[in-house]
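These notes open a run of structures that come right after.
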Structure 1
Amino acid sequence: MKLKKKGEEAQLGGIKQCMMVLKWTTATDFDLAAAYRAKNGHEGLVYFGDKGNLNAFPFMEAGEDKGVGDTGGDNQEELRITKFDEMDFIWLLCWDYGAIEKGAQARFKESDVIVSLLDDKGTNHAVSLDTGDLGNICLVATIDNTSPMGAKLINDSKAGVLKGLNDFSEIMSIINA
């Protein structure tokens, strides 16, 4: 299913594991990251600087960093989750690392960012970035795993501005805005 517009949702059901893929071709150093809130209340961030662990908490791991140096072409970053039932929320983030270092605006509007989720049942959901807002970080989608009916994927397409990656609370304030 394709979620092209902000606010669109897809039911994921009772998935156990999945892989997220960020794809883009524009000459920008975008990165895929996942902030999370576990069922036990613990919050954290998995990204190229803290890749996580598939075999221990948080049971998610970021792949290789691509597009470094604003390289255009067929860029792709991956993030895997092996124990989905441990999480209440997973927020899928895309940021322009060079813009975050400077506290500058990113080029989301001119980009072709798509985040795909492939679950353990073989279902693929693609979320297109749908924002003209200025920022250097974007909450592309939320995975809400709090319902007894199973998880759902929501296109959030919400941008914000960070100056560096030093403060997790700044990322959470963008998510919760």
Structure 2
Amino acid sequence: MDQISGLPAHPLLVHIPVALLPLAFVGVVVMLIRRAWYERYRWAVLAIGAIGTLGAILAASSGESLQGQIRRQEGAAAARRIGDHAEAGNLAETLTIVFFVALAAYVLVPWFLDRRVAAARSTEVGAAAAASSKSGPSWLRPALMVIVAVTAAASMVSIVGAGHSGASEAWKELKTQTSGG
């Protein structure tokens, strides 16, 4: 996907992760604060994270295409000039995928465990059997909380870094064009 309506796709596609992944990050923070908020918002945050991650993958892919186009039109020196941005974009894509996997685990693992416990309680007889059913080890939820928080923060830092380097390069290019040299 190189172009959208005749414009380079990359500057347009980057807005998907730039808008949605910080929203997913805020959603994660909200879910970490209260268990009731986790229960209420987990599916929405997971969906936002999925769309934002898909956007990051599309943005990275379109960025590689744009870099190849720049290399063909302006030469290797111009392509190297945006190399730092390309590396930052690749890192952001990778960390975003890791964040989404952690987010999916944070939402889905407890959900599956809770469903298993509910099924066991509905088929077993007696209060003792119901009381002995556990929703996974006691360390699992806190561990998932730490993992999703760390990966969300790393993803946000990498997205800001990639965005900053891309914007700086675009403004440098614009400034060079308007100053005539």
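Structure data summary
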quantity	calculated
Which of 1, 2 leads on distance in nm of label points 7 Å out along Cα→Cβ at positions 32 and 56, largest value	1
Relative contact order in percent (Cα under 8 Å, 6 or more apart) - structure with the largest value, from 1, 2	1
Structure from which 2.8 was derived, distance in nm of label points 7 Å out along Cα→Cβ at positions 144 and 160, options 1, 2	2
With helix-only ellipticity at 222 nm (-39500 (n - 2.57) for each DSSP H run of 4 or more, over all residues; to 500) derived as -30500, matching label from 1, 2	2
Which of 1, 2 leads on FRET efficiency 1/(1 + (r/R0)^6) of positions 64 and 136 (r between Cβ atoms, R0 = 35 Å, to 0.05), largest value	1
Identity of the structure behind 2.9 (criterion: distance in nm of label points 7 Å out along Cα→Cβ at positions 120 and 152, calculated), options 1, 2	2
Among 1, 2, which structure scores highest (criterion: Rg/Rh (Cα atoms, Kirkwood Rh), for residues 40-95 alone)	2
Percent of Cα pairs over 23 Å apart from the coordinates reads 33; which among 1, 2	1
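Values quoted throughout were computed directly from the atomic coordinates according to the rules given, and no laboratory measurement underlies them. These figures come from a predicted structure and were not determined experimentally. Cβ atoms are built from the backbone, for glycine too; each structure is taken alone.
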